[in-house]
1. Of the structures labelled P, Q, one was used to calculate distance in nm of label points 7 Å out along Cα→Cβ at positions 213 and 237, giving 4.1. Name it.
2. Thinking only about volume of the Cα convex hull per residue in Å³, which of P, Q has the largest value?
3. Which of the displayed structures (P, Q) returns the greatest value of mean count of other Cβ atoms within 10 Å over residues 197-204 on calculation?
4. Of the structures labelled P, Q, one was used to calculate helix-only ellipticity at 222 nm (-39500 (n - 2.57) for each DSSP H run of 4 or more, over all residues; to 500), giving -20000. Name it.
5. Can you rank P, Q by FRET efficiency 1/(1 + (r/R0)^6) of positions 141 and 181 (r between Cβ atoms, R0 = 30 Å, to 0.05) and just name the one with the largest value?
6. To test your reading of the models, identify which of P, Q gives 1.8 for distance in nm of label points 7 Å out along Cα→Cβ at positions 53 and 157 when calculated.
7. Computing FRET efficiency 1/(1 + (r/R0)^6) of positions 117 and 245 (r between Cβ atoms, R0 = 25 Å, to 0.05) gives 0.05 for which of P, Q?
8. Out of P, Q, which structure matches 20 when relative contact order in percent (Cα under 8 Å, 6 or more apart) is calculated?
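We did not get these values from a lab; they are worked out from the coordinates using the rules stated. The structure displayed is predicted, hence computed values, not measured ones. Cβ atoms are built from the backbone, for glycine too; each structure is taken alone.
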Structure P
Amino acid sequence: MKAIKKFVKYLVIIMSSLLLLALLFPTWTSSIKGTNSISTLEQVAINDSDHEIMIRGQNKDNPVIIFVHGGPGCSEIPYAKKYQDLLETEFTVVHYDQRASGKSYHFFEDYSNLSSDLLVEDLLALTDYIANRLDKEKIILIGHSYGTYIATQAAAKAPEKYEAYIGIGQMSNTIESEMDSLQYTILQAQLKGNTEDVVYLQRLTEDINKGKTFTPRHYVNKYGGATRNIDNPDGNMLGMLFSAEYNLLDMIRYNKGLSLSQEALLKEVMQHPLPTKVNRLDLPFYFVMGDYDYQTSSNTAKKYFDQIDAEKKEFIAYEHSAHYPQFEEKDRFFEWMRVTFKQ
């Protein structure tokens, strides 16, 4: 009996130690060889809130990209490095966790004023910080998914800060996009004979058409409207835990921030979609859309693209991708970036 108690005691100690280690294990981003390379993961005060920033590139003299992640609240820092190895050879790539997202979520910070307007101001302040730190006159701005809601507004508000704006998984008329998504998932469920899914999704039609809810993302993912050539990287807790950039405490931050951000920010994209906010961009802009994207409908994004007044714009369709063309067809995306911004 004493032996069992002793074993249980040691087991509790070991498990508690492992949990504490997982919670507080140091995080980093792997180094990049080269005398003028940069690879850093750090907290930086931006617009009166500490933001987690990851900067990676083989040569700091290369053009600089700022990626604005989606969600809201879905940091891309834990998996971005896996897909951007080619980009790092020709660009310096900056990712950041938005206010209240991921490693930028702070347990005792007041987020009662969280809004898209505040996130736009954060992005503009971050742009100034990065431009000054890396000695660049202008930055290439890339938004992904919900990040396009923030980045499009930033590009419209301060076009002089950016060389170009690139919208990947571009948001547009939200209700129209969600209805497109719903009809796609219903059709795919019908083709597969999944009657229960069809009935459930059809029941959502009225609420989605009234802007009360979104097409459930696990159904969009189930029927190929999120990814085609890769597993969906968002919300992959196991992958996040085994990344060098996140530990268990960061995963807790991620989930707390995700819940808070979606509660605070999603209603606005229904009530005030991007076409009501931005209809002109005074800089070159590009929409890069996967043909199978039904998280942010490619069809609806094309309609929005046609509405935007700009001197230079281009809509680029990726035929084998869904919501993540920059990852699903990363070779093609890299080559396009290189030709567009390096030649």
Structure Q
Amino acid sequence: MMRFLLDDEQRAFARSLDGMLTAADTPAAARAWAAGEHAPGLAVWRRLGEAGVFALAAPGEYEGVGPLPVETAVAFVEVGRHAVPGPAVETVTAVALLSGLAELGVPGPAKRLLPALVDGGTCATLTLTGTGTGTGTGTEPHALDADAAGVLLAAGDGEVRLAPGHTDLRGSLDPARRLGRLLPDGEVLASGDAADAAARCALDWAALATAAQCLGIGYALLDRTVAYVKERTQFGVPVGSFQAVKHRLADVLVRLEFARPLVFGAAVSLRDGDRSAADVDLAAAKVTAGEAAYDAARVALQLHGAVGYTAEYDLSLWLLKARELRGAWGGAGMWRGRVLRRAGGG
């Protein structure tokens, strides 16, 4: 029987990231990012790079320490728990994409672009065109935070290219997630079978990182809501003492605890290179963690009452992110379709 328990080193890594991000005041950085001021968020970014978060998807020959999908999941739970702004999923996905190209015999882009991404010196955004995935919907997805990214990649449809720029950004439901379109053309970094295979690898890493981030968001929402209902009183007693409130919070915890082994199980399948298992496990993790975070957001909003609606209240940082990440890199329908196609041999 496989056990999805973190070892001492992985738990220590999670604790170190938690302490670092707590000290970094990520809610303030997220609010500044939403206002177009990237400096505080990029300072957090550099600290993540120094902690090795972006090195986890790159092999040693490109200054990485990976690929380590399980440790990547550990890191992105903390990224979600602390509402870190910026294209974190996109950057680690770009690292996986470039590393995949190198493994498939196209090392040039990795040698050129990976060092700055791995050490946190810059961030990346990317789209996987023709897959119906990304931060937007449809076959031509949006790129996240292209104005803050130093590397703009478009992959899919038999090519990986370096985009020359982006269109004007527009806001999303989450003000800290600004969306735009990458400009067409640009330098072709790879084409053919290697480009397609690397794009599939990139999608796997995007799904894993997003699922782990959703898990962290869900736990943050639960922790904040539990703390709030202990303090808020009604009829002279804490709201948290009401049986109905306890049941709602217990349901959220059960959904998150059910999603957690699915996320780390998917990371293990990706680590072991089991393509058949990874297809199913990543889909299960992406759907279940996204739905669990969204459920946590709904319950948090209901139990906070009117204060939960206010943009000035920090809870909103996680509420809006949970809604947006639920459909990022493919909605539930797309990932369930992957499982059905695998089951039917299609």
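1. On the way: P: 2.3; Q: 4.1.
Structure Q accounts for this read-out.
2. Values: P: 166; Q: 135.
With respect to volume of the Cα convex hull per residue in Å³, the highest-scoring structure among P, Q is P.
3. Numbers: P: 15.8; Q: 22.5.
Comparing P, Q, the top value of mean count of other Cβ atoms within 10 Å over residues 197-204 belongs to Q.
4. Q
5. Q
6. It must be structure P, since only it matches.
7. On the way: P: 0.30; Q: 0.05.
Source structure: Q.
8. Values: P: 20; Q: 17.
Going label by label, the one that fits is P.
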